[in-house]
Structure 1
Amino acid sequence: MPVVITEPMSKSPSSDLLTRRILARPRDAALYQRGLDAGLSELQARILAGRLAGYQGELEPLVTPSLRHLEHPERLTDARRGAERIARAVVEGEHIGILTDYDVDGITSHVVILRTLNELFGVPACKLHSLIGHRIFDGYGISLPLVERALALSPRPSVIITADCGSSDEPRIARLREAGIDVIVSDHHALPVEGPPASAYATINPTREDCGFPDPTIAGCMVAWLLMSLSRAVLIEIGHASPSTPKLSPWLSYVALGTVADCVSLGGSAINRAVVTQGLTLINRMQSPCWRVMAERLGADSTPFDAETLAFQMGPRINARSRLDDPYAALHFMLAADDASAREHLEVLDADNQSRKAIEAEMTELARERAMAQLAEGARVVIVHLDQGHAGVQGIVASRLVQAFGRPALVLTPAVTPGMLTGSGRSIDGLHLRDALQRAYELAPQALPRFGGHRGAAGVGVPRERLEEFAAALRQAADEQLGECELYPCVYTDGELLAAQLCLTTLDELERLAPFGREFDAPLFDGEFLVDGLRVVGADGSHVMLTLSQGQASVRAIWFRALTPGELPAFDLGARLRCAYKLSRNRWKGRESLQLMIEHAEPVH
């Protein structure tokens, strides 16, 4: 969510500061001209210039993503050391633990490591041990319960490979090391100020200060893919594996899903854009049961999948399981050997996703009420404690608060550990949340014993009795970053389209810049339309189907979650609306037509 810097903000925000605004996205004039010079259309150059301000690199890797832009895994510090240890474990028949996070990035990382060890390196399933934490009972990363579970295994693994976690877990890694277990950390989360965990056998993380890998934005699943690719090379070097051993290229389908779902940058990252593009090509071949069954569930008109399908259809279903229960059903779904098994596991994921939506709606309503009280006091960071809230949907609720109020938001609920709260935060473009938490820790270390995350998202553990102390420290840290800028919710658009551009040809032109995602948002336009048709739809009556006209052009539009259930639209037929919208492809029985996806609309008076 963008931050607009205007005049210093007064103590109590007016209602204007809580009103969503449609604003023109700033454009980099030099990049716009570079795009035109490179042969892009005016519209394509406009999209590029609105997303990559200050970008000095080559345009070709971004606009024509290709795997030739991948970097060699040996550029990752410790990758060779980690790969050689994995190779030794394979050669000597050791038991290997695979310990990953429970979200989509963690689950897809798990699949990459497990399938590589088993199918490519020949490690029997009986010597592979999956260790995935339960969000509620175990918590994030290499938690103490996971350590206890690993130590209780018989036979016990002599090496554990982590993915998407481990960088901040030195105490637990030290305990595993004392028990004779080598821990190879592969991760992409920011390291603590003291550096990589000292007890780890190797720490492969592109955010390391001493790492020569040129792109620190890759997802955890990509780090795991690179590590396992290098392990294959080592096994070939030492003569244990044949040079004809298949490469890990097919697993890029999983890396694409994890990359999109984890919201890492799809802006200036040639690597992320390449793996998502290639991964989608692999997914759309529908050779794996998990992809086929998901396409079946979404309907015949859902294919081909794009990044939006991964972000809003696949990702939430996999995440829902780990949010509400243990994540192994998600792992089994991804690994399903046949359609019947995949279908069975998808039923579980779907049911959890529906439950997650209901819990989310209830928590969001309560969180908004409490946030409004804080905003009345002039709060610039929303920190909401929901004593009866579900820890599994904290991040989603925080995102809803950011969208509603244009301010960083943190949602906390009771942790399993008595006296502790656990929380998830989401941020705005102007605030690096992980850095703000680091500063809050410096201001009040006893109030923030555990935290981690990225620029845009983070997790915390806070003693309940120190909640106010933590809140004060975080607000001070945020103020130091933001200065005295004014914050409010807004929608940045790429300007207007001519009536003649409201067609599928324009959408084709835009899709040539895909994939879209974090830091490379899907094109969003604004314009004034006349309402020629209006119908409330959806099981709970929260969506609005519209027929809109602009000059001689008439187009259908859908506005999801436009209404509170039971509410009526604030406009009628004949009204003039200013809309912020995306172009979308409506498929029905093999036919395609243009449809506008309304993000925000306001009456024109």
Structure 2
Amino acid sequence: MVLPPFDPPGYRLVAKDWLHLFSTHLIAGDVDALVTTFMPDGWLRDVLTFSWDTRSLEGPQNIANYLRGVLQKVQISKVKLDESPHLAPTSFTLTASVSGIELAFKFETTISRGRGLARLLFNEAGENIGQWKAISVSMMMDELKGYEESGPELGVYGGHTLSWSEVKAERQRRIENDPLVVIVGAGQTGLQIAARFKSLNIPTLVIERKARVGDTWRERYPTLSLHTPRMHSSLLYQPYPHNWPIFTPRDKLADWLEQYPVSQDLVVWTNTSIIPQPTYDSAKKKWNLGLNRNGTTVELHPTHIVLATGTLGAPLLPLDPDPKFRGEVLHAASYQGGHLYSGKRVVVVGAANTAADMCQDLCFRGAKSVTMIQRSSTCVVSGKNLAEGHASLWPEGVPVEVGDFKFASMPMGLYKKIGITRMSTEPDRDRDIHEMLESAGFKLNNGPDGAGRSLLVVERFAGHWVDVGCAELVASGKVKLKHGVEVKAFTEDTVVFSDGSSLKADVVIFATGYQSVREYTKELFGDSIISQTKEVWGLDHEGEINGSYRPTGHSGLWYAAGDFYHSRWGSKQLGLLIKAMELGLLPL
């Protein structure tokens, strides 16, 4: 249905009426009555409120089964409509033909304060016809009572008797001597988690094997810029300056990351790597962790290790280069710019985002020829439309935490169903790009089950292409296309494909993805430990992300992966879990 033409007071009236009914049953612990406030296909997303995990339940029966026996124990109280800026009741659009009312609320349990968000639809069928029901409700623990995130310090220490350098040195010394948590990796994920943990008073040391924070980004291809706008890629507690580029270039991001631990007072050791293999003392609930720091061995005994080494593992080369091939063979991870290949015949194996960016760069830098090898099909969206979509979720001028909260409130299972409906019933916003690519023989898909690009990010973290100009090069023939084949062999100056055809080549670049990050962690921790842990990415049967920011299956070992949003949001969930363990609310 299309939402009736309410004004904001009308939204508020509907929101208050629904929330009164919902909260009455919630506080009473009446599960059977509570589920009647949901649509027949409604969802509940729970983040640490009813269990120490993140769960998504579809349908009143599954919701009831989940809540029965725990709802009364949690003792929900003080449910209140949230009318703060950007969260007051308003309209929302589910699909082009379905809209409803969105409301945020606050609540408490015996140990925590929480936040919730509900999306209501007007029920037009069934026994509850004519009533507003929830298509989704999220309930998220926001803070543990008495252990809230710290705010800004006064900046005056010891009654004006201590300098900041003295205070900082003493804090750093305590953390370095006995960290509760060691985070492996000082990229945007590890740093944001460390900043969150600092605000929760969780002593945390970050280790980074590179010489400088940000080097992981500096080593990527020179023309790389983030394809999502700056609000989406903001760092926790520290928005970009007002005049920052909308799309952040590689080197600016690297430098911003390097100053972040200085601004946030984080303790980071660079040139530091794990000495395989750490062991876990189950009796003491501590790790025996050996580190190589600038050539010196250091031993630490943290309670927790967080692996923030990336969502992907080592570069994947599907074929070893033949020694007799006189040209250059490399993985995209080693690509350092098209200027190195001016006048060369280049074959790029792969047809997703990195491959498209490299092909565009190679053409601009004067490669003699550029050929893209597409094995199967790719989900392609325009950079313009993707940016507009992200800007609607994380708009300029609105705190990034608001966008995170609203996006996190949507169960991925429901998000996927909405995506399938939109992709199958609404006009193709990228039709011009799709027609250009199809005219050149490029094969397209609409993501998992036709749900769109966003689901590829959480299911595979691969297989998509955000176009910023390469589609036109493919359509014009400046980037040649070869579809449905794989590289099978090399001769002295030729690449041979699985269909028996061949191409003369001076350079072959494999943009063929990466191994599972679990393979890298097995090298560090060994099979016996890593085999106890869950997968690091992808979606489980409830549509929740596997492994990351959730219990992994091995005590004291955590995974953290994803993009800027995932680490901003997931850092709180992970911090609350570790804080609860520290307080004895949850077993180690």
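Quick note: the coordinates plus some simple rules give every number you see, no bench work behind them. The shown structure was predicted, so the numbers you read here are calculated from the model rather than taken from an experiment. Cβ atoms are built from the backbone, for glycine too; each structure is taken alone.
Give the label, chosen from 1, 2, of the structure having the highest value of FRET efficiency 1/(1 + (r/R0)^6) of positions 116 and 508 (r between Cβ atoms, R0 = 41 Å, to 0.05). Could you put the intermediate results ahead of the total?
On the way: 1: 0.65; 2: 0.20.
When FRET efficiency 1/(1 + (r/R0)^6) of positions 116 and 508 (r between Cβ atoms, R0 = 41 Å, to 0.05) is calculated for 1, 2, structure 1 comes out on top.
Upon calculation of percent of Cα pairs over 36 Å apart, for residues 44-371 alone from the atomic coordinates, which of the structures 1, 2 produces 18? Only one of 1, 2 returns 18 for percent of Cα pairs over 36 Å apart, for residues 44-371 alone, namely 1. Match the computed value -9000 of helix-only ellipticity at 222 nm (-39500 (n - 2.57) for each DSSP H run of 4 or more, over all residues; to 500) to one of the structures 1, 2, and report its label. Source structure for this number: 2. To test your reading of the models, identify which of 1, 2 gives 2.8 for distance in nm of label points 7 Å out along Cα→Cβ at positions 100 and 516 when calculated. The structure behind it is 1.
Output the label of whichever structure in 1, 2 has the greatest value of mean count of other Cβ atoms within 10 Å over residues 156-163.
Numbers: 1: 25.0; 2: 9.8.
Once mean count of other Cβ atoms within 10 Å over residues 156-163 is worked out for each structure, 1 has the highest.
Can you tell which of 1, 2 yields 75, 56, 48 when Cα extents along the principal axes in Å is derived from it?
Numbers: 1: 75, 56, 48; 2: 77, 64, 47.
Label of the source structure: 1.
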